[in-house]
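Okay, got some structures for you below.
Rule-based calculations on the coordinates, nothing more; no lab input. Note that the structure is a prediction, hence the values are computed from the model and not measured. Cβ atoms are built from the backbone, for glycine too; each structure is taken alone.
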Structure I
Amino acid sequence: MTGKIQQHMYTRERKGIFHDTAGYDSIAMSEGLKPAFVKKYLHPFCFYHVPRTLREKAEKDPAQYPSAVTILQPETGEIVIGQAVFVPADFTGSRSTYFLHHYVIPPLLKEGWIQSPEMLFRVEAFQTAYEVEQGQVLPELEVVPFNDSLMVDDELLAVLGINMTTFRQLLLAVMISITGKKKVFISLPVPLKDYTEYALRLMEFIYRFLPFDHRRRLGVLTFTSEPEARNDIHVTFFEPGTLNIHDRSFAKQFLFDFAKGVISGVEIGQSPYLRFVAEHISESPKMEKFFEFAEMALAGFTEGQLLALGSYDQLITLYRAFIYDDFTDYFKNKIGFIKNLFYFLQIKGEEKLDLLALFLKVLEVEKKGEKPS
């Protein structure tokens, strides 16, 4: 794959790229996309589940149907962002179908997207139709337009009926799901036509409180009427009323059914990191500084350590001391504080200049005998 952004389109047509007969297939894509990549990573997510309530009343107006946005991060290092939309009539004019448009962000550009959530969750340039007569080759792109004027803030939580305790539960569930242990299923109390808009806004807000290593793995599906666990998807938003609560497989997952007021599967405990999030819920930009600090401190550690909540709980006490000169935790438990500091210095310690500077601060504080007021 080149260093440019690739495109891919998929629907039901008379023929496609991989099949000469009528049916669902890729109908156009950028030259930098390899067929093996498309078949392995894109085709399994080329679907659209019509909302059950709209199907039952045979709704014809496509504006009433939510789009479904999928965000994937294959092990090959790309970010895939796709949108599926309902189409009332296919090329025959006699049956409905759906249309998918994917952007594939190459590994070389991934970090910019990871650290700019608005680029990931506010894409404005999805196409909803394509004339096959235009050819099967789509251009490679330098950028993808996004909405940089939309404000995403904690007022969204009130609109969705999410209080601070519930948000911390949700954030923790997403963090745990990225470790591969469970999936997160969410339903929202909003009109179907606005469903994906609210799902994307909520995910962007959650994303701003996720450490970078969690961001680099997150997979999301913003709408389905047939909720099920899927590989590479950690968070699934489902149509209210369609989850089979008697399905024992869902009893093992995280459920946030905000449409019905049902939450299950997660307890937040006494996490210093989650408390820190609550303190900065209206100041998400300040979280970026902590994530940069954590990125530095965790350099060289294993994937399990990079994704463990405990790592960030430990780092909060060090960060408060380094940034805010808050040594309250140090004076409460000097041995524990020093052990924490040396734990993160044990790997690539000579490169972790902020931690080394913190060690010197500790020596200076101890020398002066300072204590918090």
Structure II
Amino acid sequence: MTLKQLVALITDADVDWVVELMGLDTLDEPRRDFLKSMDTVDVAACPGSGKTTLVVAKLAILARHWKSRMQGICVLSHTNAAREEIEKRLGGTEVGQRLLRFPHYIDTIHGFTGRFLASPWLRSKGIALQAIDDEATHKARRRELSYREHLGAQAAFEKKFKSLHNLRVRSVDFDDPLGDEDIGFAPHTATYKSVVKSLSGAAKAGYFCFDEVFVLGHALLDQEPAVGGALRLRFPCVLIDEMQDTQPDQADVLQRVFPHDDPDVRVIRVGDPNQEIFEKKTPLQDPFPDPGRQLEIASSFRFDQAIASIANPFAYVPITNGLIGLRAPRAPGSVPNTIIVFPDNDATGVLDEFGKLVLEHLPAESRKAGVFAIGAVHRL
């Protein structure tokens, strides 16, 4: 069944129900339009728009009226934020418990590909999956080589300022795991042979790096073309969160399983193209957002209109009518909104300027506890 057969038309009463259930503020028209939509849609939501909360609210409405015990909603992202938000906001409710169990499925894109594509393909080849984990796989590859072989390959790579840890399986012919990739060493060299031995042995033993799961996923889709249709039947509605950070290898698998233009599946992609944190080496085959199916949520609870107006010209992907700041304006005489611009190769003046702002606008009493400028956070 399609989504419209599985869920009755969403009404304003449904929206009012979820607003009360989750204790939300009154929702404006764009947010209500998203919650009521029954079509494939790309939602471009600005920072501070309450995107994750809206996603959970949308899922709650769908789950409340869901009619099938065998077909479900598939929710995919890069982290488990959606599941955690459902547990936090709806964990004690009946509808929340429905979302967290069969037939619905909430996971990362990697997790979905591993469970429904990579693992079945490996089983079909008689390989028991041991781990999809970079660290465990590097250890497994190291075990395939003698001390001399490993030391030789490592030294050869370091001479070319490369790392063995960056090697990936490119082909599901595990006797030739590098495929056509040029690693800088000819196939007849001892280094190349050591690399092949290492990758091949670990792969046949069931160890793979995180991003190799997509190579395996494509292998099943190539081998069994009906798998995509079966997954669309199993999940007639898929919601992809943080779509702006989806990489080409992830997007290619998603596009094959859940085509954006398939009339029998509803693909809801949510994200903010202006918050993309990974630069893509190659563009997505199906770029986000699709202008023909775009719904904008351009108002933010995080800042006032003064900041919104400053930020508008910096939008990488222009917002139709500009950002709207919903917070109350700052009181007269408070710290001014400030952007400090510095050259790419010299940030030495930034802290001085920040310090001047602190001394000028922050009362001495407030400075007693300390003032901090955090430029980076890392684990020791």
Structure with the greatest value (metric distance in nm of label points 7 Å out along Cα→Cβ at positions 43 and 283, set I, II) = I
Thinking of I, II, which structure, once relative contact order in percent (Cα under 8 Å, 6 or more apart) is computed, gives back 15?
-> I
If mean count of other Cβ atoms within 10 Å over residues 51-58 is calculated for I, II, the one returning 22.1 is structure II
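When you work out distance in nm of label points 7 Å out along Cα→Cβ at positions 67 and 267 for each of the structures I, II, which one comes out largest? Let's see the in-between values first.
Working: I: 4.1; II: 2.5.
Between I, II, the highest calculated value is found for I.
Match the computed value 0.45 of FRET efficiency 1/(1 + (r/R0)^6) of positions 163 and 315 (r between Cβ atoms, R0 = 25 Å, to 0.05) to one of the structures I, II, and report its label. Walk me through the intermediate numbers first.
On the way: I: 0.45; II: 0.10.
That value comes from structure I.
Thinking only about volume of the Cα convex hull per residue in Å³, which of I, II has the largest value? Don't jump to the answer; show the numbers that get you there.
Working: I: 153; II: 197.
Top value of volume of the Cα convex hull per residue in Å³, among I, II, belongs to structure II.
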